[in-house]
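Next up: the structures, one after another.
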Structure I
Amino acid sequence: MQFWHGLDDVPEGWGRSVVTIGVFDGVHRGHQRMVARAVEMAHTLGLPSVVVTFDPHPDEVVRPGTHPPRLTTARHRGELLAGLGVDAVCVLPFTLEFSRMSPDEFVQTVLVDRLRVAGLVVGENFRFGHKAAGDVETLRTLGEKYDFVAEGVPLVSNGEAISSTGIRERLAAGDVEAACEALGRPHRVEGVVVRGFQRGRALGVPTANVEPPERTAIPADGVYAGWMECIPVAGVPRAYPGERWPAAISVGTNPTFDGVERTVEAHALDRDDLDLYGTHVAVDIRFRLRDNLRFDSVEELIDQMRRDIDRARELTSG
């Protein structure tokens, strides 16, 4: 599998290919269906398949400050797309100049001249070009001009429409189970482990205080169960390679201690020997255990934390 950062990375002499395009935030089941269709078309035509996506999110460039919380980092999104059986992933830097391309210019510059598109698969509501002037019908018309076929695919799974917006809404409501169903995997929050108030260690339950990138989609305040692992970043060796730990996860402000800053903290079950400060971790949030509560005493909090850990262990043991 090849990974290209921009069109200049496309190899010279690249032959014809089948392409699918989208932001693919979350790489949810609807996206997976679309990519699967592109891979299927590529196999039928005997050509390689290419996924084209964008970084940063187009809304971040066209309408600064209005872009939605991200379901996946650019790195994780690339990994997920690469795992869908495609031959190449091309991440295009999305700039203001790029956004001003007409639909015809976009197709000719990106798809025809560089990727030599023979078949194109997009979501049925896909819009592109300056002021989102192009749609699937535009692509079909341009396909006749430039000799490729274009196909719009509904982003559905088991007959249900799937959207990144809908998944964000489920996460905001704390419904991580529904988000997991739409994504096809637990929702992941990534970030560097920073020093917090170290209350968990004092209470006998050490936690990793995870600082995610700005505009990350975080579930509603509450206590959750899932898994945690260290992930590699450029130039930094991966800590604890090959290890993945069941975890109890807290999202919120720690109301028992009158906290004001919203944090994501994960406790690796049955591990009090981990040194995670400064490492990059991924926290996969799968089950909701309860709301965040204010307890009358630290002792009550500790008792509840022990029950949360027991429940998290039970849910993640399968």
Structure II
Amino acid sequence: MAARTLTVRKAVIAVAAGGILLAASPLVARAVTSEDPAPTVAAKGATLVDAKNGKSLYGKDVNKARPMASTAKIMVASVVLDTRNVDLERKVPVRQQYRDYVTEHHSSTADLQTGDKVTVRQLLYASLLPSGADAAYALADTFGTGDTPAERVRSFVGKMNVKARQLHLKKTRFGTFDGSSKDFSTPTELAKLTRHALHHSTFRQIVRTKKHKAEAPAANGRTRYYTWTNTNQLLGAYDGTIGIKTGTTGKAGKCLVFAATRDGKTLVGTVLNSKDRYKDAAKLLDHGFGSDSAKDLKIRELPTGSQDD
């Protein structure tokens, strides 16, 4: 009897100690209950879901389609990565048209240089980190079909819309490869698209990267060196953040699709047309994790000359 009592006491002490350790850890996720007040966010549309099962944890105008800006590049990456037997090391020559597009549309750029040969993997980094429209154009031109760049781009955008239908994103429409116009989605559907994209390890690796350095054969026979900085300033600012993508246009406002993992639980969220997208995202993640990190949020500054999307 004495031995049994001692065993029980040890178990109680162990549980109590474990409880203290969990309470002391800032990264432990707590289940959201019906008593938790919903946060107030500046975004016109927002959502937060459990990445594992899609369960909604927060919603604001979640089913209204709005301009999505460069978050459309999540679909660009999805179409490429979903391509059967895709060769991520395939070299793609940079065409002058890609640079001209950036100049004409005043788009964010990866500053790809004409004549360089970059890999598909590098183009994914270049389109998702600095939000390079030139890189997204290169991917559309490479993975579309047709005799001219215009035909190939139309073909690729068509694939983006086909993929949207396959994923049952009924209100999502793509008119471009970079979200610059006629590209619409809802908070709910963007979160669903992101949950799909996160199945790819390559996508996960890219979107959580703050800065990526690459080199490529240049047209003059030398080596070109690129450095791309992630425009997502939530990375490094909110503990557990693993991505995903920013987007900004005059019509769309400031947009952000984001994800974070704590204690093995991953949450995915969207804020569309927000005056304070990073604070909004932090508030939503706090709501989902049962934490209070948002009050101490310090946004990571971008290096001088970086793209701001």
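Before moving on, here are some points about what is shown:
- Entry that produces 25 once relative contact order in percent (Cα under 8 Å, 6 or more apart) is calculated, selected from I, II: II
- When distance in nm of label points 7 Å out along Cα→Cβ at positions 218 and 234 is worked out for each of I, II, structure II gives the greatest result.
- Among I, II, structure where helix-only ellipticity at 222 nm (-39500 (n - 2.57) for each DSSP H run of 4 or more, over all residues; to 500) as derived comes to -11500: II
- Answer label among I, II for the case where mean projected area of the Cα convex hull in nm², calculated from the coordinates, equals 19.8: II
Values quoted throughout were computed directly from the atomic coordinates according to the rules given, and no laboratory measurement underlies them. Just so it is clear, the structure is predicted and the values come from calculations on it, not from any experiment. Cβ atoms are built from the backbone, for glycine too; each structure is taken alone.
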